[in-house]
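Colleague: The next part holds the structures, each set out as structure tokens.
The numbers here are math on the coordinates, done by the rules we state, and not lab data. Keep in mind it's a predicted model, so treat the numbers as computed, not measured. Cβ atoms are built from the backbone, for glycine too; each structure is taken alone.
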Structure 1
């Protein structure tokens with residue numbers, strides 16, 4: 001599948017802002033199953049400083065500073081990507097989940113690189129109840145692919161998708177208590193569940209191309225940023241990408257932008273401003289348009 005991805009972030013302020021400083025993760029990763037043909041980002045007003053870099057997880061990250069007084073800041077990214085269905089090593093999928101714990105699997109030469117993703121992180125705290133919830137999926141000797149998929153399916157069944165139930169700062173404990181949330185919450189919950197048993201898994205940020213109902217035209221701008229997770233499978237370079245929100249493995253409709261320990265590592269745009277403004281608004285528009 002080929003897509004043109006557009007992501008527009010617009011901040012408006014009640015009073016002029018004299019200094020905006022921020023970073024953004026908006027460039028899709030080049031991966032064995034994902035080819036990035038073109039990528040551009042425009043920032044308005046024009047930044048006085050713009051520095052592109054690669055973070056410790058291999059994600060493209062850009063730092064910017066705008067010093068012209070402004071009441072609106074717009075960051076608009078456009079990418080053209082081609083994606084194929086990811087394929088996984090069947091032997092890796094069949095490895096018992098106990099071996100997907102890099103702190104205990106010292107025989108695997110790649111375990112050291114997965115260790116960080118087996119540890120608790122700020123937005124994926126091992127809240128009370130997470131380990132117990134995961135235990136039903138992590139029965140002794142169960143293959144990691146089967147165990148991770150079962151956990152994904154249970155979260156999808158047991159938790160309601162409700163955009164009003166949580167906020168961007170909600171915790172795993174809140175999600176467990178409310179039994180509701182959004183894609184970001186479900187990814188954090190799954191991470192806490194798996195990591196509380198020592199399994200390595202990483203948070204993935206990107207986009208999911210929506211499919212209109214039969215007989216309906218595709219609505220431009222109906223897509224949104226999306227979040228899922230990927231589980232380490234020892235003995236291969238594969239990480240199984242699972243999406244609890246939609247109860248499926250990531251496929252050719254998933255555009256991968258960045259990954260890290262949790263949302264805090266890969267938020268699309270974040271920063272600080274210097275102003276006397278007492279009110280601001282944020283509007284985000286995302287479109288993932290099929291090409292051809």
Structure 2
């Protein structure tokens with residue numbers, strides 16, 4: 001019998017921020033993945049990378065500032081680096097946790113490139129803040145290079161576009177590994193955004209919304225479930241108000257109604273709901289949104305927000 005395919009999207013809380021925090025958080029996340037595997041599921045993992053890619057971007061560009069013979073690292077390279085070192089911690093933590101349970105399963109991180117549309121409206125309205133605080137002079141230098149900056153407390157910061165994912169370059173590799181019953185970490189941090197230029201792939205100065213690439217990956221793999229792990233046990237309407245109501249089981253129609261009412265915060269819960277709805281409308285069976293601490297209970301429908309058709 002074919003195993004149930006589950007795409008698990010690990011949010012920031014599941015990974016920590018600093019290097020030591022990440023190792024500890026990866027071990028905790030590995031227990032969740034191992035629990036799912038023990039239910040008989042075939043698991044593919046995606047993950048956030050916001051603190052990590054910001055740290056890499058800052059470090060690489062500070063190095064280039066201090067050493068004029070080096071060039072600054074573009075966002076696509078920083079994204080690739082974050083995929084590598086987060087995947088390194090995750091795959092080792094998952095392997096160790098499975099071995100402790102007497103299970104041997106190969107775990108692989110796939111460096112994943114994601115195609116974006118160069119004419120996506122997001123490139124004209126960049127919104128994702130990255131990197132350290134810049135002085136006025138540094139901000140002007142960034143603008144001279146064609147980059148965007150925004151004013152913040154204490155100075156300026158760079159902002160980049162968040163285009164929608166169109167396709168995954170390595171999807172056949174990921175699919176082959178999944179079909180061979182291996183555990184895959186893929187599309188980390190939204191994937192490396194690239195634009196197709198004849199035979200070449202050119203890195204884009206952008207970041208991809210992590211929840212949207214999780215949906216795209218689940219869609220292309222024909223997954224059964226999309227499990228989005230975040231910082232709260234339930235999605236709520238009226239969030240952060242005395243009238244807040246946690247949502248249990250809802251339909252796609254309910255979710256669309258709440259989106260129309262603007263019940264979900266952009267850049268936070270809204271993309272998770274959008275991803276869940278898109279996944280179900282493109283053939284998925286179930287989307288679950290809950291906290292990392294309640295992951296298995298959510299998967300077993302004991303808690304969390306479960307969205308179905």
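Colleague: With mean projected area of the Cα convex hull in nm², for residues 21-132 alone computed per structure, which member of 1, 2 shows the largest figure? Intermediate results must be reported in sequence, preceding the final value.
Modeller: Values: 1: 11.1; 2: 9.5.
When mean projected area of the Cα convex hull in nm², for residues 21-132 alone is computed for each of 1, 2, structure 1 gives the biggest number.
Colleague: Between structures 1, 2, where is distance in nm of label points 7 Å out along Cα→Cβ at positions 69 and 85 highest?
Modeller: 1
Colleague: Quick check on the output: 18.0, 58 is Rg and Dmax of the Cα atoms in Å, for residues 77-228 alone, derived from one of 1, 2. Which one produced it?
Modeller: Details: 1: 17.1, 54; 2: 18.0, 58.
So the calculation was done on 2.
Colleague: Determine which structure produced the value 1.00 for FRET efficiency 1/(1 + (r/R0)^6) of positions 149 and 181 (r between Cβ atoms, R0 = 41 Å, to 0.05), calculated from the coordinates; the candidates are 1, 2. Mind dumping the intermediate values first?
Modeller: Details: 1: 1.00; 2: 0.30.
That value comes from structure 1.
Colleague: Out of 1, 2, which one gives -12000 for helix-only ellipticity at 222 nm (-39500 (n - 2.57) for each DSSP H run of 4 or more, over all residues; to 500) as computed from the coordinates?
Modeller: On the way: 1: -4500; 2: -12000.
The value was obtained from structure 2.
Colleague: Consider the structures 1, 2: one of them gives 13.8 for mean count of other Cβ atoms within 10 Å over residues 37-44 as calculated from the coordinates. Say which. Write down the numbers at each step before the final one.
Modeller: Values: 1: 13.8; 2: 18.6.
For mean count of other Cβ atoms within 10 Å over residues 37-44, the value 13.8 is produced by structure 1.
Colleague: Further question on the same structure: One of 1, 2 was used to compute Cα extents along the principal axes in Å, and the answer was 60, 44, 42. Which one was it?
Modeller: Values: 1: 60, 44, 42; 2: 58, 47, 41.
Comparing all candidates, it corresponds to 1.
Colleague: If relative contact order in percent (Cα under 8 Å, 6 or more apart) is calculated from each of 1, 2, which structure is the one that comes out at 20? Before the final figure, lay out the partial values.
Modeller: On the way: 1: 30; 2: 20.
Traced to structure 2.
Colleague: Also: Looking at distance in nm of label points 7 Å out along Cα→Cβ at positions 53 and 173, point out which structure of 1, 2 has the largest value. Don't skip to the answer; put the middle values down first.
Modeller: On the way: 1: 3.3; 2: 1.8.
Max of distance in nm of label points 7 Å out along Cα→Cβ at positions 53 and 173: 1.
Colleague: Supply the structure label, taken from 1, 2, corresponding to distance in nm of label points 7 Å out along Cα→Cβ at positions 13 and 165 with the calculated value 3.6. Show your work: numbers first, answer last.
Modeller: Details: 1: 3.6; 2: 2.2.
This value belongs to structure 1.
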